[in-house]
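Here, each number is a calculation from the coordinates, and none is a lab measurement. Here the structure is a predicted model, which is why all the values come from computation and not from measurement. Cβ atoms are built from the backbone, for glycine too; each structure is taken alone.
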Structure 1
Amino acid sequence: MLKIAIVGCGKIADGHVEQIRATGRGEVVAVCDREPLMAEQLAVRMGIPGRYTDASQMLAETKPDVVHIATPPDSHRFLGQLCFEAGAHVFMEKPFALTEAQSREIVELASRYGKQVGVNYLYNYEPPGLALEQLVAKGSLGDIVHLDTSYGYNLAGDYGLAVMTDPGHWVHRLPGKLFHNVLDHVLAKVVPFLGDDIETQVVAFRRRGLTGSAIVDAMPDELRFILKSGQVTVTGNVSAHGRPVQHHLRVTGTQDAVELDYTARTLVHTARWAQPSALGRLFPAWVQAKQYAGNGWRNLGLFRRHEYHYFQCMRVLLGRFYDAVEGKGEAPITPAQILRVTRIIDQIVAGIAAQDEAHA
């Protein structure tokens with residue numbers, strides 16, 4: 001059993017504790033937060049023996065094998081080095097860091113100390129993401145031509161309200177503000193298909209009305225972008241206003257195309273018009289219906305096996321990450337993918353800034 005500690009005791013930390021335990025691979029020995037009440041509440045709520053307000057003290061006294069860092073990203077560079085120096089592997093909550101430069105420093109530190117560093121790009125491990133992984137491995141889609149990704153954000157939800165009502169919320173300190181906090185989820189799905197040379201075009205704007213807070217009103221809530229890497233292109237849409245809240249990915253290859261819905265946990269092959277004339281138009285709807293029914297039965301099976309939890313995808317990712325920690329497999333999210341995500345975020349942030357300057 002791995003000895004695991006958590007730094008940062010906010011809302012997401014509960015999910016980490018639950019999924020660490022669900023893997024059956026580790027024991028959470030301590031939690032740490034600069035706010036004593038946060039650490040105390042998480043420790044009591046989850047029955048964790050160690051509770052600290054100082055990460056260095058926690059590392060020295062508990063000597064964890066792995067540390068999950070669930071703090072705002074401006075602290076990740078410092079905390080990552082602290083953990084590596086103490087001999088611990090690191091699993092980072094997204095955003096991985098504030099910039100690609102900071103991300104590269106963290107990755108290089110992990111390599112220098114011979115430690116694994118991972119990040120919670122959990123949606124790649126939802127059932128449709130795992131199904132896509134298998135299709136790509138088999139070459140069923142051919143060469144990837146284009147990807148289209150959509151991600152919705154509800155500003156009236158728990159996280160959205162926290163950002164909208166608190167000008168001091170850490171999201172407002174991010175270079176890309178709201179988008180910086182969600183782009184990891186959008187980009188982590190597409191970077192495995194991209195190279196390191198990436199061109200970016202960006203449009204961002206605020207659709208909602210003014211609140212009277214200069215800090216809150218400075219935050220755009222609609223983003224569109226285009227990426228090009230070699231012969232692969234990506235279109236992206238991050239929307240706080242589109243309904244229903246979407247979480248989709250469409251992957252088009254030279255042999256086939258698939259559509260993934262991460263909310264419904266479905267993957268279907270795009271309909272083909274294989275028969276002639278009007279008769280051919282009758283069949284695709286039934287073929288699609290059969291595919292959706294198959295997805296439904298699969299999801300029911302997952303539910304019956306207790307593998308349909310909201311954070312089941314994190315459970316799968318953690319299992320693979322702990323395999324890498326124990327030398328039983330490759331890192332599920334490679335350093336190259338981490339750096340590619342943060343590089344694109346930097347480019348999008350720069351694009352938004354250039355757009356604002358042009359408008360000014």
Structure 2
Amino acid sequence: MNNKVSNGIFKWDAARVKQFLMDKTIYIVILVIFFVMAFVNPNLIRLSNIEFIINQAATRIIFALGMGGIILIGTIDVAQGRVIGMAGVVIASLTQALDNSRRIYDFQLPVIVSITGVVLLCGAVMLIIGLIIARMHIPPFIATLSFSLIIFGLVSIYFDAVNDSSPIAGLDGAFKNIAQGGFRFLGMRISYLVLFAAAASLIIWFIWNKTVLGKNMYAVGGNSEAAHICGVNIAKTICTVFFIAGLLYGLGGILETGRVGSATSGLGFGYELDAIASCVVGGVSMRGGAGKVSGIIVGVLIFQLITFGLTFLGVNPYLQFLFKGVIILFAISVDTQKNLKRT
């Protein structure tokens with residue numbers, strides 16, 4: 001008898017089972033942890049908590065999609081949180097209600113104009129970072145780290161100048177309703193943010209799977225030298241991916257600001273770590289060239305599930321940072337082992 005067992009319909013191959021366990025190790029471990037937490041406190045799996053997790057995950061999915069594209073081409077971005085913070089501060093200062101006694105500006109642009117302008121601003125900033133990486137060949141980590149400091153400095157100066165470093169609040173009702181409104185579905189109140197996340201996911205899925213850019217992204221991430229020989233414009237691909245990531249960061253930052261109802265220069269702090277963790281947990285290889293949109297969505301949901309579970313059980317917030325670090329390290333270790341076995 002070989003290592004295959006057949007019952008006439010299904011065939012179990014030991015090698016395939018082993019490969020499946022290797023591919024899904026991180027999912028299995030995290031879900032086991034969640035079930036242990038649910039056993040400790042069964043109230044964790046109430047419908048209201050599931051509703052909260054889904055709504056909280058919406059903007060995180062948008063951020064992770066942007067980060068996922070950058071990781072897919074074999075680069076990294078540690079400036080994401082600061083770009084999100086920039087989007088939040090700028091959109092908040094432009095969309096304050098007319099009857100707000102602490103309005104920063106006397107004029108009020110149409111909400112759609114403000115949103116479009118901020119999204120394009122974030123896209124432009126990320127495009128500049130992409131150009132520096134592609135044309136000056138500066139390592140992505142160094143380039144994005146440098147820009148994270150530059151952006152935070154500029155945003156903090158602006159934040160201090162326009163509102164004396166106080167939270168920018170009193171936002172226009174029409175703007176807040178975009179992020180705070182919702183609808184009923186399966187007994188849950190689903191935020192409009194989920195619709196934005198779904199739309200962003202569909203668009204990114206189409207780009208990755210049905211366009212030349214998507215094919216080039218996988219090629220560049222898989223083997224940039226081979227991609228160049230095959231005629232792929234590496235610099236153009238990198239710049240386009242960073243620009244798209246910037247648009248997603250801007251959109252997500254705007255929606256997050258509307259959800260919270262205010263903004264400070266600290267908005268977005270640490271978001272890049274959550275995004276990287278979600279991508280890696282979702283199967284996006286840190287070596288580039290491998291990953292799926294569906295995996296990123298699952299990664300975000302699982303990560304939010306664990307984060308919420310730890311908070312629900314009253315785990316010290318500082319220990320949660322430790323736990324996130326362990327998840328990232330473990331996920332990257334698993335990814336490295338998978339790549340070693342394939343080479």
Structure 3
Amino acid sequence: MADFIVIGGGIAGISAGARLSHLGEVVLLEREDALGYHASGRSAALFEQNYGKPSVIALNKASHDYHATANGGVLSPRGIMLAGSAATAAAYDADRKDMDLAELTLSEALDLCPILRTDVVDRVAYDPDAFDVDTDLLIQNFAREIRANGGTIVTKAEVSRIQRTPTGWTVVTRAGDFDGANLVNAAGAWVDVVAQMAGIAPIGFTPLRRSMARIPAPMDPSHWPMIFGAGEDWYFKPDAGALIVSPAEEDPTEPHDAFADDMVLAEGLARFEEHTTVEVTRLLSNWAGLRTFSPDRQLVLGRDPADPAFVWVAGQGGYGFQTAPAASQLIADLMAGRAPEIGQDIAASLAPDRFTTR
């Protein structure tokens with residue numbers, strides 16, 4: 001019998017499994033053929049410490065050193081820029097304040113990204129301390145940690161049944177049956193589905209679709225920052241010589257293998273064109289991912305109050321990669337009975353028992 005069965009091979013599950021592998025035997029189950037297939041494989045992959053709610057920012061800041069140094073680090077310089085106009089002044093001011101961005105002149109902004117339309121964009125703010133995350137390397141680093149500590153990663157292991165036993169859990173999958181003392185629910189958009197299979201009350205997570213398009217860049221964009229519109233209703237980011245553009249929509253949906261909505265994507269590309277000198281004439285590719293949020297849009301990390309052998313690692317939303325080191329450390333601290341490194345107040349704000357009325 002394993003000490004921990006982790007359901008979900010995205011960044012939430014693989015990082016939690018790596019930390020827990022120092023406490024006991026881990027078996028990680030992923031329904032797809034490879035790790036990081038769903039939301040984790042479709043992320044914009046940016047690390048920005050001041051992005052998110054206060055609890056997310058605390059996790060971001062606590063994750064920085066790990067991202068920067070562990071296993072040689074996974075960060076590379078990018079920077080992030082906020083582009084506003086007279087029509088979006090209120091949203092611009094709110095975003096700039098929330099993210100603690102420094103204002104630039106338009107000339108300085110054009111030096112950083114020459115495709116901005118300065119007849120539309122009339123105010124810009126910037127933070128140089130935002131970084132690209134090598135998401136595949138981070139996932140593989142955590143996977144190696146699990147295996148190095150004697151753990152097992154099983155792909156093509158879609159869960160069909162979960163049974164509570166006197167000593168823990170039996171999880172029935174296409175790849176076989178697995179027994180474990182603790183069940184760690186890191187199933188992304190499917191976390192409430194997994195909870196119900198285990199006889200645990202769902203929390204009420206909402207998967208929100210976000211579409212993306214990859215388009216040709218008009219020139220080498222490798223040193224440009226990621227740029228997002230005020231109110232975050234569009235953004236673009238350099239990506240291997242091209243540009244990723246998103247309408248940044250948050251459309252509620254059911255858990256599924258998401259795909260881009262053509263009309264929503266077109267609207268986002270139109271906003272991108274409005275603010276830049278680029279005319280979009282073709283797409284290199286497009287896709288969508290599901291960013292799954294709890295009712296209060298904070299992560300849910302810890303033991304379920306109704307059954308402490310059921311552990312939530314859920315609600316990462318768009319913050320899964322940047323919070324992973326600290327979020328997984330918190331899970332390990334809680335399972336080991338240690339004082340959480342992140343602090344008791346933040347740990348309490350992320351605990352599942354805040355939803356005790358469900």
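Taking mean count of other Cβ atoms within 10 Å over residues 114-121 as the criterion, the largest value within structures 1, 2, 3 is that of 1. Taking Rg/Rh (Cα atoms, Kirkwood Rh), for residues 202-305 alone as the criterion, the largest value within structures 1, 2, 3 is that of 1. Computing relative contact order in percent (Cα under 8 Å, 6 or more apart) gives 32 for which of 1, 2, 3? Considering all the candidates, the number was obtained from 2.
Assuming 20.9 is mean count of other Cβ atoms within 10 Å over residues 210-217 as calculated from a single structure, say which of 1, 2, 3 it is. Clearly, the read-out refers to 3.
To which of 1, 2, 3 does the computed value 17.1, 43 (Rg and Dmax of the Cα atoms in Å, for residues 106-161 alone) belong?
Value 17.1, 43 for Rg and Dmax of the Cα atoms in Å, for residues 106-161 alone corresponds to 1 out of 1, 2, 3.
Given a value of -24000 for helix-only ellipticity at 222 nm (-39500 (n - 2.57) for each DSSP H run of 4 or more, over all residues; to 500), point me to the structure among 1, 2, 3 it was derived from. Source structure: 2.
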